[in-house]
Structure I
Amino acid sequence: MIKITTVVENTATKARFRAEHGLSMFIEKDGEAVLFDTGQTDALIHNAKLLGIDLSKIDKVILSHGHYDHVGGLKYLLEFTKPKVYAHPEIFRKRYSHLSDDRNLRYIGIEDREFFEKKGAEFILSEEPIEVIDGVFTTGFEKMRTDFEEVDKNFVYEKDGEYVKDEVEDDMSVVIKTRHGLFVLFGCAHRGIINIMLDAEEKFKDKVFGFLGGTHLGPASENQRKKTIETLKKMDLRVMGPSHCTGLLMTSRMYCEFGDRVIFNNVGTVTIIE
C-alpha cells in the first residue's frame, strides 16, 4: 500500500491546519517514507505534528526545484532531523522573477548549499533518476517534448554577472511504481505535466495512471491550458490531483472536464494507492 499525505498546500480545508503558497507531500510505502518538498515556512512543522508525522524519523527528502515555496521549510525541518536530500545539481541557482525590468527583480531562489549543510543536510545531486526508497524514484532531468508547454517567461537567474532566461532545468518530479502503472507527483511542473509524464513513461517503461501536485497551469497561457486538457483526455488518467500553482480556476475547470477523477488535494488530504 502507498499512502501520500499532503502536508503543505495553498488551501487548508480543516480546522487548525495552516495553508500557504507552497507544497509538501509525505510518501509512505512498505514501511519506508520520504518527504517530497517542504513548503515555504514552518507550516510544514505545524501541519506535520497535527497529522501525526514524526519529523525526527524523516531521513530522506526529495526537492523538486530551487524555488522558495518548495524548499523554504527545509531549514525548519533540519531542527528535527538530518536527512539525505535528493535534488538536481542546478537547484542552487540565484533565481528571480523578472516582472518588467532589472529594478523589479524579486528573489525566488533558496539559500546556498553551505547554509543547509551546516544545519545537517546531506545532499545527493543527480541529473539521472534515483530510487530513493523501494519503487519511489526521482525523474532526473525532464526533457521538453511537446510544442505547447513552456517555462514561465518571467524567470531569470544570475550567471556571470548577467540575468539569463531560467528554463528551470532542475525541475524534478517523483515517480512511484505500482501494480496499476506509474503514479507521478509534481512539485510545480515548470516543464509541463504532459512533458513530465511522457518522459516518465519512456524512462520507466510503463504508463502513467495518475498524478498529484502542482501543474503550473494557473499562470500558463490559454493555449497551454487548452492543449493540456485535450491531451489528458487522450491519456485517460484515473486520478488527477491538481494542486498549488494550478489555482482554483484551473482546478475547477479540470473538475468540470474530468469529474470525480479529480482530487481536491489540499492540506490534510490522504491518497491511498492499493
Structure II
Amino acid sequence: MSLADHVRDWRPAPDVRVDDMGPAPVRALARTLDRPEVVAEPGAALPPLWHWLYFLDWPAQSELAEDGHLVEGDFLPPVPGRRRMFAGGRLRVHAPLLLGRPAVRTASLAGVTAKTGRSGELLFVTVRTEYRQDDELRLVEEQDLVYRSHLTRPTSPAPSPAYRSHLTLSFSPAPSPVSPTGRGQVSGRDGTGEWRIEMTADARLLFRFSALTANTHRIHYDQDYVRNVEGHPGLIVHGPLLAVLMAELPRRHAPDRPVASMTYRFRRPVLAGEPVLITGDPRTGRLSVGDLSGDVRAEAEVAFAP
C-alpha cells in the first residue's frame, strides 16, 4: 500500500486552543539564549516565532510512540513506521501577539501530497495555523512536514572531536543607526556589514529548548536512539531553534523595523557540538545557518513592515 492510500480518507478536524500568554516562557527562552534584557512583561510584544512557546500539548506518557512523538495526533498522518522531518514554513505577522492577554490558536490541515524521492516515497503535509487576540487576526503560519514510512540513513557528517561541547552565542555589534532602507552597517568578520551569530549547541541547550516547546522527539536528547535507530551520528539541533535564531538577527540589529513575514527552510541537520554561523544580509533580509565550510543547513528570508 502506498502512502497516498493510507491518507486517502484522512480529514482531521481543526484544532482550537486558548492560551493566557503568560510571560514566564519568554523569560525562560531569553535566558536560554543569553538574552536577559528581553522584555517579558504583560503587554510586551512577542518576538517573531516565540509563539512556539505557547499552546503546547503535554500528552500522557502512554500516548507517546518509541520516537517520542504521539502515536496518534490531530495532524499526524496514519502512516506505518512513521518518521517525521520538519521541512520549513512561512509566517505572516499582521500584528504581534501581546503577553498577558488570552489568545486563540486555530490549526487546520492545508494540504497533503505524496511524492517519490531518492529515499523512497514521501508524504508532504502542510498545517495552517491562525492566531487571534482580542478578536483580531495577529499571525498566520504554515508549516511543511515530511513523513516517510521506512528508515533511511542521513548523510550528515559526524562532528569533529575538536568541536567545543558548549553553547556560545556571540552577537556582532548592533547597527547605529539603521537607515530606513535597512542599509545601516553592522560590523562583521569580513567588514561587509553582515549580521551574525556564532553558535555551538550542546545537549544542555537542546534539553532546555525541548522542555520549553514540549518537544519529546528523542533525536534531541537520546544519543543511543539517534545513532542506532534514526541513523544520525549525534544529537540533532531543533529546526525551530535554528529558525528562532535566524529571526533574532533582524530583531537585534534592526529593532525599529518590525518583521512582516518570514519564510524558512531546513536543508540539512545541525549536530550538537558542531559550530555554525547564523548570518543575515541587512540589505536583502536573507538569513542562513551554515557550517564553517560554508555548507548551508537552513535558510530564511524576512520582509519588513512598510
Structure III
Amino acid sequence: MNNFKSFQQRIDAFLATTIAQYPNSKLQQAVSYSLLAGGKRIRPILIYLTGQMFNCPLAKLDFPAAAMEAIHTYSLIHDDLPAMDNDDLRRGKPTCHIQFDEAEAILAGDALQSLAFTLLSETQLIDDQSKINMIKELAQASGLAGMCLGQSFDLQAEHQSISLEQLQKIHCYKTGALIKAAVRLGAIASGDIAKLYYYALDSYAEAIGLAFQIQDDILDVIGEQAIMGKPQGSDMAHQKSTYPALVGLDNAINMTQQLYQQAIASLEQIPYNSQPLLDLAGYIINRNS
C-alpha cells in the first residue's frame, strides 16, 4: 500500500480539517474517533486513481473522496453495533460503541451519513449536474438498492446454509456497491472524457469488489488479528457463510486470481494509464489486513 500512501495522507488531512470545523462535542469526538482511526482508505483511493487517470485535478476529487469515506465509516460503526455484528475491535481500536456508548455510536453513524452529502453539495469545484449525479450515485449505492440491502441480506443469512450464488448476491450489494460507486464518482468528476469508459470501469470495479470480499473471508480464516486490526474468526463466530466455507480455501484463493484477470481485461479497454488501478487490484487480492 506504500504506492498509495500519499493519497491516504491526503484524505486523512482533508477529513481531519473537515471534522475540526464542527463544534466540539461528544458527537463530534465520536465521529472524529471513528473517521480518523486510520484504515486502508481504498474507496477514496479508487476515486483519486480513477480521476487521475483522466487528468482530473486532485482538489476536485477531495470532496467525493471524503464523502465516500464518511459513508464507509458510518457503515462500519453501525455494522459493529450489538444489534448487528456486535464487534469490540475495529481498525485496531475499540469500536465506537465500546469507546463511547451505543446511542452515541448510532448518532455518529447518522451524522457521517449526513456529512457525506453535505460535502458533495457544498464544493464549488464541481458543476451542479455532476454534483447531482454524484449524490444520486452515492445514495443509491449506500441505501435500499446497495450497501444497506446487502447488510440486511447478510444478517438474514446468519445461521443459514446458503448457496454460492446467494453469497455473491449479498456481497454484490454489501461491499461491491460502494466500490463500484467510488470508481463512478472518480469518473463523474472527470467529466465527458470518462463517459466512454463507464462500462469498462464498472467491470473493473465489480471484479475488485468481489475480490475484496473474498479476500476478507480468506483473512478471517488465516489472517493475524494484530495485523488485521479486528478479531480473527468473527465470521465463523456469527455462523456466516463465507467463500472458504462454501468452496474451500484453495478455491477461494483461485477465485481472487480469476477476478484479478477480469480487472486486467477491463482496464485494457481504456486507452489511458490505468497501471495505478491495476496495482490497487493486485494489492486487494494480496493484502494481509
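Readers should treat all values here as calculations from the given coordinates under stated rules, not as data from a laboratory. As the structure is a computational prediction, the values presented were derived from the model and not from experiment.
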Output -22000 (helix-only ellipticity at 222 nm (-39500 (n - 2.57) for each DSSP H run of 4 or more, over all residues; to 500), calculated) maps, among I, II, III, to structure III
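Here volume of the Cα convex hull per residue in Å³ has been calculated and equals 138, so which of I, II, III was it run on?
Label of the source structure: II.
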